[in-house]
1. With mean count of other Cβ atoms within 10 Å over residues 86-93 derived from the coordinates and found to be 16.0, which of I, II does the value describe?
2. Just checking, which of I, II has the largest value of distance in nm of label points 7 Å out along Cα→Cβ at positions 22 and 46?
3. Using FRET efficiency 1/(1 + (r/R0)^6) of positions 6 and 62 (r between Cβ atoms, R0 = 25 Å, to 0.05), single out the structure from I, II with the greatest value.
4. Supply the structure label, taken from I, II, corresponding to helix-only ellipticity at 222 nm (-39500 (n - 2.57) for each DSSP H run of 4 or more, over all residues; to 500) with the calculated value -18000.
5. Out of I, II, choose the structure whose coordinates give percent of Cα pairs over 25 Å apart equal to 47 when calculated.
Structure I
């Protein structure tokens, strides 16, 4: 296959794969954020209240808003990092399995196209389920 034909094909497959992986990041993060927020609520609330214990002038409503804001910030950060870790680990495992075991006898260009497409498509599919 010609260099330019291959380059165009590789760029297209890479862009589609990048979009699918980003889609999976977003979906997994969305599912996990609420669960993490519920699990971290007590610890975050305790931590924020320790910091605000000296401020007697602050209304209870404002303290509750700060707790909620901090809880959402912590949940967002943890959900993002776990989503990246989980999806990258699964993607890498699937690419290696597909390219070295399933498609080992196929031409390198076809191997790349199929292994990247299978891995990114599968993690995007898995991310749409509810957990």
Structure II
């Protein structure tokens, strides 16, 4: 799969290698951008553009990885569960705040990363396409 199709299209399937390459490309993009911001304390709309671009790209990568696991792209909404746990913890105190704010999001995020990046995809063709492909840069 060509790199722009792998990073910005929601159609098709992406294997584990392609998922990790896409994840790494997004991480490198954000790392480089974060280190070259001229004034990191000032908010500007231009700083939102790379974050939006990376969010869109990561969403496309995860949806294609879910397709390789024979799941719908709607399963991407599972990402909201750790966020909701954290937001719920803001109104809690003591051990409950620790459990909802740190432990549950870390546990759920670990399960999601294992689902997307560790478990093998479906080797047969499914409704989302042929066997999952990796990323090609030429």
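Rule-based calculations on the coordinates, nothing more; no lab input. Only a predicted model underlies this, so the values are computations on that prediction, with no experimental measurement involved. Cβ atoms are built from the backbone, for glycine too; each structure is taken alone.
1. Comparing all candidates, it corresponds to I.
2. Top value of distance in nm of label points 7 Å out along Cα→Cβ at positions 22 and 46, among I, II, belongs to structure I.
3. II
4. The read-out was computed on structure II.
5. I
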